[in-house]
Structures are given as C-alpha cells and as structure tokens.
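Enquirer: Pasting the structures here.
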Structure 1
Amino acid sequence: MIDLLRRLLAPAPAALPPEDCRRALAALMVRVARADGIYDGAEAARIDRILADRYALDPAGAAALRFAAERIEAEAPDTVRFTRALKDAVPLEERTRLVEALWSVALSDGVRDAGEDRLMRLVANLLGLTDVESAQARQRAERRA
C-alpha cells in the first residue's frame, strides 16, 4: 500500500505493476463511491462484485482488496494521479471497461449525484475517453444494473 502511494506521489511515476494497478483501480472505485458523501453497503458490494469478476477473486479476496483500497483512497493524492497511473498501465479499449465499472459503482445506490457526475467526467477525460464514450459506458452500466 505504501509503495503504491509512493509511486503515485513520485514526480514522474513509473508504470504500475499489475497488483498496484488493481489497487489503484479499486481505490478509484472507492473514490467515485464516496464522491456524493455517502459510501454505503450497496456501493461496497458492487465494488466487491466488479473486483471479483475482473480479477477472478473469491468474495473474501475481493473484500480484502476493497478494504485495502479504502485505506489507500483515504490517504491518496488527487484523482489525477490515480487516473494518470491507470491510463499509462491500461490499453484504451480496457479503459472504456474501467469507466463502465466506475459508472456501475456511481449508480449502484440508485441516485445520480452531481458530484459523482463531475468526478466521472474528470476521470473519463483523464483516461482519454470522450464525453460520448463515457455516456455510452454509463448507459451500458445502467442497462446491467
């Protein structure tokens, strides 16, 4: 955890190893879930399901990764560093799926919040996606919910 934060705070961060990429994505999910000031069980459960599916984790492994991500997110630098690290580590087509997963988390409480919308617009842009691509990812997340 400390290594990831150190990498994110470096003036010129190196590419993230796969495990740190997982933690960074999970922490970004937690940041999106907390963007509206409410972080509830539905959002945590959605994060766990996404992590389990994405990384073939059992429920305990997904919860452990989320728990670590909650601590990282609480101590982490600004959102720009998370997204820069993920953009450098993940190919464009995979970033579209990341944004879809992030929208899934943002929408999991059943409320579309202006704070979450602003954060998602920033994150999608920083990951190299257009507003249209982000909207399409949101629509796919809404259909799956």
Structure 2
Amino acid sequence: MMDIHQILKKLPHRYPILLVDRVIELEMGKRIRALKNVTINEPHFTGHFPHRPVMPGVMILEAMAQAATVLTLVSQGIELDDKSVVYFAGIDAARFKRPVEPGDQLVLDVTLDRAKASIYKFTGRAYVGEELACEAELLCTMRRVES
C-alpha cells in the first residue's frame, strides 16, 4: 500500500526515530496496518539491555503513533510542513504482553476512534506474528509551531 519512500514524504521523522517501514493496509479515516522491522542495529539496543536486547515500550508506542499519523495525514489529504507537528496528547491503558526483540517484525494495527477539533483518539495494537505485544489508547494532536 505504501513503501518507505511514500512514508518519508508523509512523516517528518528520520533515522533513528522513524519507526514505520511499510503500510500494508489503509482504510481511509478508519484503520491502518503497518510494519516495523526490528533490527539489532537500532541504537536503543546497545543499552536496553546489552545482555538481552528488548525494544523499549515507549518506542513501540511511538511506532503506533507514527502509524496513526500516517492514517490521519493520508485520510485527510494533509501535507505537513516545517511549521506543523503531531504530538502525543496522552497514552492510556498501555499494556505490554511480550518482549519485542531484534529479528521480530512488529505489525502495527491502529484504528481511529474519534476526531474532534485537532485531537485524535486511536486504539493501537502491536503484534509479533499472531501474538499481541502491546496495546494502548493514543491521543494525538496536530499543532502549528513558530520557528
């Protein structure tokens, strides 16, 4: 559905914080399924944890939020400029069910629950294979910023 080149045109994030590699499904205004390939080369693995590398939970939440941002931008035909940002407004009911390790492929399944003014509420789930790794309710907002 969207490859890395198309994602780079939508998201302002770049290495090492870009956490969406491919979009495999997108239902306009409703739902997105995206992939994050987890590799040992990612900088957080040098310290989390050197003896047993595990993807930090906040990075999994960030990956879901980036997928949510792609869903919103594509669905609404929005192009972010250098004066626009998308921020977390809240994270609720986050649960981590299994560790995510190098070599795993994280499937990000995010559904838009509500959009009101510039606040968007999503339900996100991240899977490794058929196993649920993380779930959370995400609140995001788009804002204009001054340089």
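Computed from the coordinates by the stated procedures, all read-outs in this text should not be read as laboratory data. Small disclaimer: the values here were computed from a predicted structure and weren't measured. Cβ atoms are built from the backbone, for glycine too; each structure is taken alone.
Enquirer: Looking at structures 1, 2, which one was distance in nm of label points 7 Å out along Cα→Cβ at positions 71 and 87 calculated from, given that it came out as 3.0?
Expert: Answer for the origin of the read-out: 1.
Enquirer: Here's another thing I want to ask about it. Out of 1, 2, which structure matches -24500 when helix-only ellipticity at 222 nm (-39500 (n - 2.57) for each DSSP H run of 4 or more, over all residues; to 500) is calculated?
Expert: Comparing all candidates, it corresponds to 1.
Enquirer: On to the next question. Taking distance in nm of label points 7 Å out along Cα→Cβ at positions 79 and 111 from the coordinates of each of 1, 2, which one would give 1.7?
Expert: Traced to structure 1.
Enquirer: Out of 1, 2, which one gives 25 for relative contact order in percent (Cα under 8 Å, 6 or more apart) as computed from the coordinates?
Expert: Structure 2 accounts for this read-out.
Enquirer: Out of 1, 2, choose the structure whose coordinates give Cα extents along the principal axes in Å equal to 37, 34, 28 when calculated.
Expert: Structure of origin is 1.
Enquirer: Moving on to the next point. On distance in nm of label points 7 Å out along Cα→Cβ at positions 55 and 103, which of the structures labelled 1, 2 is highest?
Expert: 1
Enquirer: Just checking, which of 1, 2 has the largest value of mean count of other Cβ atoms within 10 Å over residues 95-102?
Expert: Top value of mean count of other Cβ atoms within 10 Å over residues 95-102, among 1, 2, belongs to structure 1.
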